[in-house]
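Trainee: Following are the structures in question.
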Structure I
Amino acid sequence: MTNKTFSDFVKNLRFEDIPPHILAIMQRSLLDTIGVAAIGSQTELSKITRGFAARHMPCGADTPRARLLFDGANVSPMGAAMAGAFTIDSIDAHDGITPAKGHAGSAVLPGVLAVVDSLERKVSGQELILALTIGYEIAYRAGLTLHATVPDYHTSGAWTAVGVAAAAARLLGLNDEQLRHAVGIAEYHGPRSQMMRCIDHPTMLRDGVGWGAPVGVSAAFLAADGFTGAPAITIEGDDAAPFWHDLGSRWDIESTHYKAYPVCRWAHSAIDAVQDLMQENNLSSDMIERARILTFHYATKLAGHAPKTLDELTYALAFPFAIMAVRGQIGVAELQSEILDDPEILRISRATVLEETEHYNKISIKKRWADVTLYLKDGRELQSKAYAPRGDPDSPLSDAEISKKFHMFADDVLGEQRAQNIEDQVAKVTYKTFNSKTLLALVFPAP
């Protein structure tokens, strides 16, 4: 891939160049991610990082400023991007891409909004969608390149920093040389954090986007000031060429998936399977003696038979599986700490074994697979078919389901009217007459 191809895409992509189905995905992602941010603003993780940004990453009287998502306090654009990314990532319900093993929107949306909010000029809805589209596509391709060319498994922050830098460069109007430096700075300083450390020891670290987003934003501002960076090897390296040669003619955004449940996606296949088994056989949890989940290796690392915190619940498999078996849903009520002590959920969780199979290890690349066997107290054994998660492009959540999920997360936090106003504005965001400040006014003031 030549640098000119990359530069042309970032600098010269027009709204008219984006296929209608890609625009539809970006609108879905915008609404979905805002909903996750709304409920995420209620978490302890969000409160800590917003407080940190206000104290340690403030804006000055004559410096760029951006507001904190669902808070309204003015901080630096880097502080707004950092706290916004942590806020979204605090609830593991945002969109992602399975082939790249991670998530773009949780970094790209807060990074883009922070830059947009810091600009003195008006930003149209089409320009907002353009920046988000650039950020997603560049982040996805950088992620695919990174996973294909390095031996260890990095968090999404490592490659979303590149996508955020590209989107910010577009918004700031950087030239070819500045753009090249911006993505080089972002890649060099992006958090190369090891994903499996957070799986083995779940805490507030999450998926690295909390630092990927501000790195991308700061990289663009640094490049605008003349700071230089090494060429981004995930874009210009010899091994990167296969991932970039068709930039602009093929869209990795097409692989975006959406989550039906606010837990790690590796658990979703088993959750879908037990939900169907329970409903199809008219079961209640007290009929279950034990269960077995066959899945791929990474999913078995989730474990989580008796999580002590909601962070541990997020990166668990057996426990959210048991939540579905007992309650038949995993929604807002299941994000309360009281659920960790539910005796029936704990019983099912502790009676669930996780096993990997070579078959699922082999095929769990573009999709994540699992099947479930329930061993009932009456001696019956009920085995599911092989499942991949709902929400993948070939089994998508409907627009109605995305809307329902948004309101489930946003209504109680923002109020039904404000949430509806946000959904209405997102529906209009591609109009030429749309002014992004209308939407920003709804997502930045304190609820």
Structure II
Amino acid sequence: MSGHAASGRDRQTLSRLILYALPALPLATLQFPLFILIPTYYADGLGLSLAAVGTALLAVRIVDAVSDPLVGVAADRWRPRLGRRRMWLALSAPATALACYFLFVPPDDAGIAYLVGWGIAVSLTSTAALVPFNAWGAELETDYHGRSRVAALREGLIVAGTLLAAGVPAILAGGDQGLALSWIAVGVLIALPVTALLAVIFVPEPEDRSRRSVSLREGLGHIRRNKPFLRLVAAFAINGLANGFPATLFLLFVANVIGKPDLQGPFLFLYFLCGIAGIPLWVRLSRTRGKHRAWSVAMIAACAIFAFVPALGTGDIVAFGAICVLTGLAVGADLVLPAAIQADVVDIDTASSGSQRTGLYFALWGLATKLALAAAVGIAFPLLQAFGFTPGAHDGEGLLALAILYAWVPIGLKLAAIALMWNFPLDAVAHASARAEIEAG
């Protein structure tokens, strides 16, 4: 099973797809602490300057963003015997796990150089794992609806990994951040190499449909002419920015508008749990309405729900809980359907260029994700400050600004994404035509 390429015409078994998706769980588990636990632990636990820690992590994220397209190009061009997708995961998984351990369990005398060095190591090795891993999934299934199955399993495990990492500090570590990071590091050190090995052994290498190599300049020309990709990545980035606002402001909203800082964790857990629960719903709807229409319906539903958020006030626990449930169900579509459509638009490029460059496309996808989240943080906090918001101060204008940025600004952005995706030109019929051209050689 492990020694041959998977034919694009074969449907993969559920057990094989599960084995492919398993590494997503530890890969996601290590991502949550990078943004939530590491900054405060290195500042509070190790006594480093908060400004220095912030600058160090900014440098790490810049390297992280730049590395995506570089890994994407390399992952497409290198063709070792084990396979251009499996080899990358086989090499990068143990390296990522080891770098994660050193970053999450630092010595007492660790300084800024230690944080930057091991932060960059985690960034580079995890990128070297994630980009080929995502490309592998896109190529493993070539059927229009089959790709939704792959994305659903992988993204569901990503959310489960995030929930697991979020629960460790409270459940296993009793709020001790150092102990929580140690638990997570040991878990990743064991689980990531094991799950990667299982995937490499039992999941076949996707068939490389490249007929020729293209130069960088020619390849960029094909990307510019891939209208479905440009339209999709624009909608994805806009919707990512829309989701970035409530993600960035969630804790502030619960603490200052709802007035229940002790419920921040439970509300967040409820939201992500409903995100997992919503995935099967949207995958099923995509089979009858198409992936782009199902995603658009989910975004419309999210807009309708967010419209009521500014009416909430202190003590509205049940109402906000209901909003977390409903928006969580809607975000299940954001997790799965854009990634499944992304796999389809790569086929447009393969058919026109003759080169299957899935790694590069998913690297550009990852870059768009990171830029959207960074933009949300960079826009939201200065605007809050401009409107006079102060955490803990019950200022009416400041709280209204927080509510509008949390809910109504995302509505406007989602409406723009819906306009791009409602009549998206790549449906099941158009995709089947592109696949027929690819397989005809």
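What follows is calculated from the coordinates using simple rules that are stated; it is not laboratory data. All figures in this text were calculated on a predicted structure; none of them were measured in a lab. Cβ atoms are built from the backbone, for glycine too; each structure is taken alone.
Trainee: Work out the source of 38 here, i.e. which of I, II gives that when percent of Cα pairs over 23 Å apart, for residues 76-275 alone is computed. Present the calculation step by step, with values, prior to reporting the outcome.
Mentor: Numbers: I: 38; II: 60.
Going through each structure in turn, the value belongs to I.
Trainee: Assuming 2.9 is distance in nm of label points 7 Å out along Cα→Cβ at positions 108 and 268 as calculated from a single structure, say which of I, II it is. Intermediate values should be presented prior to the final figure.
Mentor: Working: I: 1.6; II: 2.9.
Derived from II, not from the others.
Trainee: Another question, if that's okay. Identify the structure, out of I, II, from whose coordinates distance in nm of label points 7 Å out along Cα→Cβ at positions 308 and 364 was calculated to give 4.0.
Mentor: Working: I: 2.6; II: 4.0.
It traces back to II.
Trainee: A follow-up question, please. When relative contact order in percent (Cα under 8 Å, 6 or more apart) is compared over structures I, II, which one is greatest? Provide the component values of the computation, followed by the final result.
Mentor: On the way: I: 20; II: 25.
Checked I, II; max of relative contact order in percent (Cα under 8 Å, 6 or more apart) sits with II.
Trainee: As an exercise: helix-only ellipticity at 222 nm (-39500 (n - 2.57) for each DSSP H run of 4 or more, over all residues; to 500), calculated from one structure in I, II, equals -16000. Which structure is it?
Mentor: Of the options listed, only I reproduces it.
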